[in-house]
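Computed from the coordinates by the stated procedures, all read-outs in this text should not be read as laboratory data. Keep in mind it's a predicted model, so treat the numbers as computed, not measured. Cβ atoms are built from the backbone, for glycine too; each structure is taken alone.
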Structure I
Amino acid sequence: MLQTEVFNENVKAYEAWYEKYPEVYQSELAAIKEQFLKLPESIKGIEVGLGTGRFAEPLGIKEGIEPSNEMAKKAMKRGIEVMEGVAERIPYADLQFDFVLFVTICHLNEIKAALDHAHRVLKHGGAIIIGFIDKDRSIAKQYEEKRESSTFFRHATFYTVNRIEKLLKEAGFKNFDYNQTLFGTLEQIKKIQSPKQGFGEGSFVVVKAIKK
């Protein structure tokens with residue numbers, strides 16, 4: 001992942017974003033939860049790049065990887081078992097998990113390597129779930145405009161839905177299921193939004209795909 005030191009040095013700023021935009025965060029979480037409800041019960045999975053555990057904890061994810069030591073400390077305080085590592089070299093054996101969650105793909109150095117490793121550690125029929133900011137929508141354009149002054153998004157790479165689907169197919173995934181949220185700019189979102197199926201309207205898209 002890019003900028004591990006930036007995340008190490010700005011944990012308070014990272015956490016403050018969630019306090020500043022609680023409805024945005026809760027809307028994103030609701031969209032991810034909707035995809036999780038489609039998974040079988042009693043399954044085991046990880047979040048890759050789990051940050052301070054803002055998504056893993058409410059989703060009931062018990063473990064994952066995070067390259068930033070300072071972020072990992074916060075996640076561990078939230079009861080999550082954290083292994084140091086990067087998405088491009090997931091430090092788990094093959095065929096270990098029923099699902100793998102990503103919510104930080106814009107900060108990856110090599111997204112193709114990360115998806116290949118996710119495929120490797122998933123059991124056959126396991127699911128990858130990715131929540132991401134759609135490059136074609138308004139919030140990505142907000143971040144792009146302010147890129148040079150941004151602590152966390154200066155080196156971020158935003159992706160279109162079509163690009164993510166193409167990369168997932170190349171990594172060996174099928175059966176794509178999408179939902180979306182964040183309808184409007186960050187400042188316009190003042191209540192928790194219910195996710196809608198598909199993509200093309202909301203700035204935050206969640207895709208679930210199955211390992212072939």
Structure II
Amino acid sequence: MTRKLEGGKLLVATHNKGKLAEITEILAPYGVSVIGAAEMDLPEPEETEDTFVGNARIKAHAAAQATGLPALSDDSGITIDALNGAPGVYTADWAETPNGRNFMQAMTRANDELNAVGAEAPRTAQFRCTLVIAWPDGHDEVFEGVMPGQLIWPIRGEHGFGYDPMFMPDGHDLTCAEMDPAEKHRISHRGKALAKFVEGCFSG
């Protein structure tokens with residue numbers, strides 16, 4: 001039995017503004033008030049695991065312990081089949097520069113590595129999202145969502161963030177960065193995981 005959340009306030013353990021905005025938007029219809037980790041002056045814990053669920057657990061439990069509130073964390077990324085699942089948990093690392101994250105750099109690296117291994121179209125990939133909601137007493141729940149698709153080059157679109165401009169979901173001829181945000185949320189890995197979270201922790 002999934003533990004239910006009381007009240008309409010939710011601490012989201014992320015410092016990623018794009019991710020926070022997306023989670024806030026998706027949860028808006030459910031009357032959930034979202035607070036980000038930066039608002040609470042929470043430090044970013046070191047992500048030392050090699051799985052999405054492992055890193056999500058680190059972030060959720062650290063935030064719950066620090067604040068005494070239930071905390072939701074998201075660890076997500078892209079897995080590229082021709083690159084044996086890379087970058088996976090290192091999705092954001094591919095964007096790291098001395099001056100912050102540069103996802104144009106990350107997308108260029110992904111395309112360069114696909115070219116290097118001679119990957120033919122369709123270059124299949126998946127966006128994956130793992131959510132962990134943790135309580136101060138150590139209890140947690142896990143919810144996962146996957147959006148399959150393929151990578152295209154050159155990139156297209158102005159919306160979204162991260163690798164969205166090069167990712168075309170299955171069954172669509174637009175990239176995530178070309179889609180209306182509401183349509184993207186409906187089919188996205190994060191949208192699917194959050195729908196499971198809402199059903200498990202708020203409904204009934």
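With respect to mean projected area of the Cα convex hull in nm², for residues 147-186 alone, the largest value across structures I, II is given by I. When volume of the Cα convex hull per residue in Å³, for residues 67-138 alone is calculated for each of the structures I, II, the largest result comes from I.
When Cα Rg over 2.2 N^0.38 Å is worked out for each of I, II, structure II gives the greatest result.
Taking FRET efficiency 1/(1 + (r/R0)^6) of positions 59 and 171 (r between Cβ atoms, R0 = 25 Å, to 0.05) as the criterion, the highest value among I, II goes to I. Ranked by percent of Cα pairs over 12 Å apart, for residues 51-98 alone, which of I, II sits at the highest value? Result for percent of Cα pairs over 12 Å apart, for residues 51-98 alone over I, II: largest is II.
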